[in-house]
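These are the structures in question, set out in turn.
Throughout, read-outs are computed from the coordinates displayed, never taken from laboratory work. What you are looking at is a predicted structure, and each value in this text was computed from that prediction instead of being measured. Cβ atoms are built from the backbone, for glycine too; each structure is taken alone.
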Structure 1
Amino acid sequence: MKSGKSEIPKRTNRNGEALQSEESYVMMRKFALILQRDIVNDRDSLVRREFHEFLTPADEENIRATFKDKTIVPDDDINTSVDQTKRLIAAIKRQYNPLHYPDLVNGKFVYQDVLDFLDELSMVFRWDIYESSTLGKPTLRKWYAVILCQWMEGGGLKFIMNRALDYHRDNPYPFWVSRYKPPTTYNPRSLDHHNIVFADTLEVIENIVLFSISNYFLRFSNEYRKIKGDAALDRNNWYEYVEYGTTNPLTILLQRNGFTRESARYVKEHPEYVEKDGSTGVLKLKASLSSCGNKNVENEVIYIRQNAPIIFSDTE
């Protein structure tokens with residue numbers, strides 16, 4: 001930071017070999033981004049006090065002057081740095097083939113389009129450096145793209161798990177039972193092998209799709225709106241598709257107002273509880289949903305009618 005750079009390199013030896021674990025590097029980088037933000041905004045934070053002995057008042061003033069004069073200043077997002085944001089804005093603004101969420105085809109995601117978009121984000125955000133063990137690996141991104149497509153199209157956990165089992169059945173080798181053992185042949189009749197597939201798939205959904213990719217999509221959506229306008233993503237916002245696990249406007253509306261994913265899916269599958277407002281065309285829920293027979297949905301209706309009554313009509 002004293003040299004005017006926002007990139008935080010990984011500690012390596014003369015041969016380029018890493019001197020710290022992936023977890024250590026991620027933590028170091030996040031603390032560095034927090035420190036940079038607190039110096040620029042002159043916040044008396046715990047992190048800033050911890051680094052006090054390494055920075056003189058003149059050092060901090062130089063850092064503040066350097067990064068406050070930039071077009072892009074550090075913000076509260078500790079997942080992306082100034083250098084990443086700068087490349088993202090340039091990619092969205094470029095004259096030829098500006099970066100954007102690919103369009104759906106007949107309401108479906110095209111796998112190659114999803115993979116190509118992730119590959120572009122990898123170059124913009126430098127995942128080869130900052131996400132080197134996960135999103136930064138092209139082979140893993142191909143796998144993540146498959147699960148991402150299934151998740152955004154509203155596939156339930158059972159569907160995604162079954163597709164994962166089918167894939168391993170059709171591609172049985174190599175199959176890693178443990179990182180400490182050589183690969184073996186996948187056995188579709190082995191409960192242990194099934195459990196490993198389930199665990200790996202759940203980890204991708206929770207840690208990669210719903211955390212890492214979701215954070216990067218959120219950053220992309222926010223910057224895209226700043227440049228293209230607030231309405232630019234009204235019809236195709238992949239961050240929302242990840243957040244709510246669907247592209248269906250009704251399901252997104254319901255989850256945004258407090259319904260669980262399972263209850264939202266139930267309502268979508270029972271259109272008799274939904275109607276359109278005659279004057280605005282806005283989707284509304286009928287009051288009869290409170291006695292639909294699904295106890296989980298009925299319990300949620302009681303709470304949501306109190307907190308978001310606007311999504312209900314008066315029709316029984």
Structure 2
Amino acid sequence: MEPANQFLIKEEKVYSGALSCRGCGWALLVRHLSSILGDETVYVVPASCFSIIAGPYPMNELRGTIVHTVFAAAPATATGVRASLDRQGKKDVTVAVLAGDGGTFDIGFQSLSGAATRGENILYICNNNGAYMNTGIQTSTATPYGAITTTNPSANYKKTWPKDLMGIIASHNIPYAATASLAFIEDFRNKVQKAKEVEGFRLLMIDGPCPPGHKSEPDQSITIARLAVETRLFPLFEVEHMNYRINYNPKEFVPVEECLKLQGRFRHLFKNGSKEILEEIQQHTNNYWERLRMLESNSN
């Protein structure tokens with residue numbers, strides 16, 4: 001068994017004074033990510049919460065180089081950075097995109113697919129907090145069914161299912177893609193290390209706690225993230241060249257409502273007459289989990 005302190009951050013790569021909200025997933029994500037990727041990493045950041053958290057020029061939250069770019073172009077910008085570094089003989093320098101779900105699932109999806117199709121040597125990190133949180137909590141195609149946002153308020157809650165980004169990106173037959181959670185930090189760090197060492201296009205999708213957008217208490221962020229995995233709302237798995245592997249199998253059945261009830265964006269589902277919606281979410285979650293198990297069993 002590995003020593004307990006193996007996954008502690010030995011040297012901080014993040015400076016104090018970050019502009020993140022209390023309980024923000026970005027802050028913890030970047031602390032661990034940067035401690036593995038190192039000082040020479042070039043981070044490409046499209047419009048997102050992290051473009052604010054990192055600080056305006058000339059400030060920089062990370063020990064590394066940050067290149068800010070427009071919403072739709074992070075993978076394209078990263079492609080250019082990668083080509084420039086390669087021409088300078090700096091092939092060992094990691095180029096990492098730090099994007100939210102809006103810049104990944106929606107506005108940046110075309111350039112994401114293009115970079116994956118070309119096999120660009122880029123590490124793409126998506127902090128999936130389920131909405132356009134930086135610009136006012138608007139719905140994205142990652143927003144969960146049943147959630148309230150500023151563009152789907154009150155009785156007009158989100159009534160479509162989120163896009164299966166992992167299934168879509170896996171269909172590009174890239175060398176590595178995985179989901180990770182900040183509540184399972186050992187699994188997260190192992191996947192970052194693995195992704196760092198793989199050559200080609202690779203993607204990590206992280207479940208991103210967001211107290212303002214999820215309408216939750218800041219000290220509940222990790223609890224909610226852990227429940228998302230335990231309820232199978234956010235399963236942990238890897239895909240290598242379209243071969244699936246589940247990394248964590250919950251030992252007991254935990255109903256999805258245990259995770260949802262801690263988030264104010266789902267509060268309306270626990271009022272009279274909303275039981276059927278909770279049942280729909282539970283069934284959809286069960287079906288997705290069974291699909292993952294089938295994909296795993298059919299993998300080489």
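Could you tell me which structure in 1, 2 was used to calculate P(r) over Cα pairs in 20 Å bins from 0, in percent as 34, 59, 6, 0? Source structure: 2.
Going by relative contact order in percent (Cα under 8 Å, 6 or more apart), which of structures 1, 2 comes out largest?
Top value of relative contact order in percent (Cα under 8 Å, 6 or more apart), among 1, 2, belongs to structure 2.
Calculated for structures 1, 2, distance in nm of label points 7 Å out along Cα→Cβ at positions 15 and 167 is largest in 2. To which of 1, 2 does the computed value 1.1 (distance in nm of label points 7 Å out along Cα→Cβ at positions 95 and 111) belong? The read-out was computed on structure 2. Given a value of 1.00 for FRET efficiency 1/(1 + (r/R0)^6) of positions 183 and 223 (r between Cβ atoms, R0 = 30 Å, to 0.05), calculated from one of 1, 2, which structure does it belong to? Working through the options, I get structure 2. Computing helix-only ellipticity at 222 nm (-39500 (n - 2.57) for each DSSP H run of 4 or more, over all residues; to 500) gives -15500 for which of 1, 2? Comparing all candidates, it corresponds to 1.
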